Structure P
Amino acid sequence: MIATVRGEVLAVKATVAIIEVGGIGLTIRATAATLAKLREGVGAFLHTTLVVREDSLTLYGFDEADERDTFEVLQGVSGVGPRTALAILNVHTPDALRRAVGARDAKALQRVPGIGAKGAQRLLLELDKKLGPARGATTAAGSAADGADVIEALTGLGWPERDAYAAFDAVRQEQAGADTATLLRACLQFLGARK
């Protein structure tokens, strides 16, 4: 119903942003990554989806259309509502989620608060054909293994998995064919520049 919102950011709180559009302040729920990019007093553009419930109308906003689309697909899974879908996207990028589903990695899904072993298995089963392959999927077996090593090293150093995947996705095009150490160094430089 409301596909996008463009306006001035009036406030950014822990789980919501208030964006003024045409003189009306809209409260928009968003992931921590999306909220981190918003600045009060600065214009913003978000891809949105409106969730209509019997007792509420809630607007959810995302930095990228792929996040919004993934959010909508997640809600199609039995037992997954908007809160759980948003929690999943707080932990995993859409591509990280696709990789986890493609690899049948229930442990990755269990990192999401509120998702246990049964919920993870249900997500794997129901999302198998709905999400499709990762858009930035590596084709060579070696680079996939290197990517897993880099992600594991970054998360071991304390970076959130979402940031680790974002850094790896950002540097792997420039570092095609690089070894794990070079990829890790490039990811750390990328993450350090973002702080």
Structure Q
Amino acid sequence: MATSGKIKLVTFVTGNPNKLRELNSILLTAGLSDRVVNKDIDLPELQGLPEMVAREKCRLAAERVGGPVLVEDTSLCFNALGGLPGVYIKWFLDALGPDGLPKLLAAFPDKSAEARCVFAYSRGPGQEVKVFAGVCPGSIADKPAGDNRFGWDPIFKPDGFHETFAQMVPEVKNTISHRAKALSLVRDFLVGELE
């Protein structure tokens, strides 16, 4: 089923107010923040490769919303652990907290990591799913630092910086993060998609 023409609104499916705040901050630069509404829908927590997880979440969200949707999936990959926790970061964070995550690397000299963000967009049920990915290389701090306690921000230091995401002002983080990189692609796409 093909749909043509421009759309008026996109529903960003998330229950995480921090993700919504970052999305709106980045989309504001293109005048699109008022074109995205938020809906908290309980979707199954899928497992697999990040792009596959985002695609399936988007397909399910489009069915539930019945219109244009945007979903996001984030992973944090420790190189010394072969990419773990990866897409399972939510469960690792729930179980270990920001204090426990660096301890996973205690026996490894390699503290390098990648933060990955994948957004998926669909115009609605049965429509094509488009994927937008961003990666931010960095390293894991020995212990949490910073006042912004959003997820694992207190332990991730992007390459070229001495501070963690949690120590950065939002204006800096929102230009270099994995989410910012993926959202710049989403923003450029939505400029042509929205009325």
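Using the calculated result 0.98 for Rg/Rh (Cα atoms, Kirkwood Rh), for residues 23-86 alone, pick out the matching structure from P, Q.
The correct label is P.
Matching task: 14.9, 46 is the computed value of Rg and Dmax of the Cα atoms in Å, for residues 111-174 alone. Pick the structure from P, Q.
Corresponding structure: Q.
Have a look at P, Q and say which one yields 1.9 for distance in nm of label points 7 Å out along Cα→Cβ at positions 95 and 151, as calculated.
This figure was derived from Q.
Tell me which of P, Q gives 22 when you compute relative contact order in percent (Cα under 8 Å, 6 or more apart).
Q
So semi-axes √(5λ) of the Cα gyration tensor in Å, computed for just one structure, reads 30, 18, 13; which one of P, Q is that?
Clearly, the read-out refers to Q.
Using helix-only ellipticity at 222 nm (-39500 (n - 2.57) for each DSSP H run of 4 or more, over all residues; to 500) as the calculated read-out, with -14000 as its value, let me know the right label among P, Q.
Traced to structure P.
Just so you know, all these numbers are worked out from the coordinates, no wet-lab data involved. These numbers come from a predicted model, not from an experiment. Cβ atoms are built from the backbone, for glycine too; each structure is taken alone.
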